[in-house]
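Multiple structures are listed underneath, in structure tokens.
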Structure P
Amino acid sequence: MEKYSRLRAAVLAEGLVAPADLAEAPAAAWDELRLAHAAAYVQQVASGTLPADVQRRIGFPWSPEMVERSRRSAGATIAAARAALRDGVAANLAGGTHHAFSDRGEGYCIFNDVAVAARVLQRERRVARVAVVDCDVHQGNGTAAIFRDDPSVFTFSMHGARNFPFRKEQGDLDVELADGTGDADYLALLAAHLPRVLDQHRPDLVFYLAGADPYAGDRLGRLALTFDGLRARDAYVFARCLDARLPVAVVMSGGYAPDVGDIVRIHLQTIAEAAAHATRWTAAA
């Protein structure tokens, strides 16, 4: 969890966001969580009565603090999505808990913040169609499963073919990457697919999971992207969304480099690109 406090401090130190524009994450309401999650599962999380096998899949023990943190992670993505519709781009400095299914958590993910936020904004009639652009190195299996039969939400994931989860779910577009994939091949694949996703699905909002774990130095990543390659990835996603005049809510997702400073640097690059995108969005208004 150290990366989150360090990222917040770095964002302020770099002047990327004014202190007044860096809001404390609100907790998602229980009824908001139930829009994407089974009521029985939400109750199990709330009451600390998760079955042992579900607890093992999540990977850390239940506590009231875990519940509060998970609700606030989802609440922050809801807030970022609302702000993105107003300002063109907004970010949750955490989030990206894409391994959470409707009825269970998995892989350190309790609630699926992007799925919850998408459902909340649809309920509020702020958006009808949503695209999820998931560039975390691990497939967003929970997200793909939640939206499998929903044509209003398009799930696009670029992930390691031989990485967790080892049983993949079927998303709308899954681009599997070989171990050792580097900058050039990764960016070429992104450019080959992303414009088509945006043009054909015509979303009202894009959720961008900007994982730090495709980095060459990530201990769980198995890919070979550089700092510059990851920054180019972010810049490309924001540029294509700007071309299509699509608001973007960005979440940080995973990052497991041995040096926490490397993870913070990658996430900070993402926020810097988001800030530049906001400036371009305003100029084009």
Structure Q
Amino acid sequence: MPELPEVEVVRRGLTPYLQNSTINRVEVRHDRAVRRNQGSFPDQLQGSLIHHISRRGKFLWCVLDQPEALVVHLGMSGQFRVYPWTDKGAPTEERSHPHLRILCELEQSSGAVFDLHFLDQRTFGGMHVSPLVSGDHADHIPESVKHIARDPLDPQFDVVDFISKIHNSQSEIKRVLLNQSIISGIGNIYADEALFRSGIHGSVVGAELTEGTILQLVAHVTDVMNESLDEGGTSFDALYVNVNGESGYFSRSLSVYGRESEPCDRCGSDIQRISFMNRSSFFCGKCQPRTSAVAHS
């Protein structure tokens, strides 16, 4: 599933096309793509001006002029593709893609027209319109996203509050990192990578970690996400690409995730894999002992 870096790559790719563009027409090709929407999705969006695109964690939204927001979650395999119209008109061949779920025609302030296609092979992603709550346009957040915590790349991310929540948690630290109501944007890949860099086993209880260790963990989470952003995100298959259909290359830099039985780059021990929350966790048993020196004595 796309995590924060992949979603941010998509947001940055869409911004030059969508910002200050008007939605001329919307066509829903698959009802699951708008299953969370209330009302007629095409009618709600037609004629709307997109002011800008924001993100929190793994959620994207376009701030409209109602004030409402077009909220997007990519799910497991959601993708956006942008196709500028030519002198021959709309990109007819691309409109026949078997995984095209929502088709939007938009017009930029310059008069240029383009297609925005939402593709989703597994149909776990989708869009919906949500009212914006609190603040001005720059600080508005969709009502449907307000339960999502700020992510570590957010300038207003509260590290002190995050430390407090961990100190009061009896949950395993990896479970805390994956809890989007405590800290957002972190999924399986970046949780494993940050825990490896911090020397913490994912099963260590959050309340046992020292403040200094938690600060170090936040720093490693931030670093690994920024490094992934620089590489265009992490792609293991064709299900995650940017708006130009290009893959990200951070998978080449992963230290533990997806590397079961391969030697640890730090100590040479075999990378291990265990089942965790119906997914796989990857770690180095030597560099990340279950009884860690970072815990309180």
Structure R
Amino acid sequence: MKTGQAPELVTPLAIPRPTVAAARRIPRPGKEIVLSCLLLLLLIMGWEIIVRLRGIPPLIVPAPTVVWESLLTHTRSGFLIRHLGVTLAEILLGFAAGGLFGIGLGMGVALSPLLRGVLHPYVIASQAMPKLALAPIFVMWFGFGLLPKVIITALIAFFPLFENTVTGLNEVDRDARELFRALGASPWQTLRWLRLPNAAPYIVAGLRVAMVLSIVGAVVAEYVGANRGLGALIISSQGMLDTPLMFAVFVVLLVLGVVLYQVVVLLERACLARRYRA
């Protein structure tokens, strides 16, 4: 460099990203799935044997075969499918609303210390309030339709995404931040090329938790003021003393939870792998 000549700064866009090897850290399914299925089969067989040997009536604990028969009967008639569709709509809408609001507010709080000081106590207070206690109030305000259930689900799904977004955006290496500042990067460039990529694993982890909590939120919301949905079906089956149907609903919820969780995991793998390959 000649004397008196200004040094050339490398823009943040030229900073290399993690290599492809980093993408291998993302866990992939293997033989553990087979072992998990075998464990499930053993548990079901043990359940069936205990119920049969001890002569436990279906009203108390139905055998897996009785639950399976109830599940097949109500699925073929379309009865379970109708209730499943209502609950699934509440889960997805609440998850989307809570996720967008949680990520958006989390970015605002992480980027603005003033906003963090003003809003963070209210966010914590909103999570300390039992959602089951809020459900009757929302029913009075918004009626018996879909809206109050979506709001309850969104409130429950909101917090893990909010906290993970704030944590991910703030947990940035100090040397990397100083490097971006020395290179003259703007706040937007620092957010785009440093803070958001650093926060991506935190956010997708929050998405996994939020998806599971969305299922809980939708079912809890249906316990109060609902005549459709899997949560309402659990309450009605209890009133009718139809324990096999209640256990069949539990099976549907378990399968739904596993499927939705795996969908989020697959999206996580696709997004992070694409990020590391770029």
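Each reported figure results from applying straightforward, stated rules to the coordinates on display, with no laboratory input. For clarity, every value in this text was computed on a predicted model and none was experimentally measured. Cβ atoms are built from the backbone, for glycine too; each structure is taken alone.
Some points to look at:
- Origin of the derived value -25500 (helix-only ellipticity at 222 nm (-39500 (n - 2.57) for each DSSP H run of 4 or more, over all residues; to 500); candidates P, Q, R): R
- Computed 12.5 for mean count of other Cβ atoms within 10 Å over residues 93-100 - originating structure among P, Q, R: Q
- Each of P, Q, R could give semi-axes √(5λ) of the Cα gyration tensor in Å, but the derived value 38, 21, 15 comes from Q.
- Read-out distance in nm of label points 7 Å out along Cα→Cβ at positions 149 and 165, computed value 0.3, structure in P, Q, R: Q
- If mean count of other Cβ atoms within 10 Å over residues 157-164 is computed and equals 25.1, the structure in P, Q, R: R
- Structures compared: P, Q, R; top value of FRET efficiency 1/(1 + (r/R0)^6) of positions 61 and 189 (r between Cβ atoms, R0 = 35 Å, to 0.05), i.e. the largest, recorded for Q.
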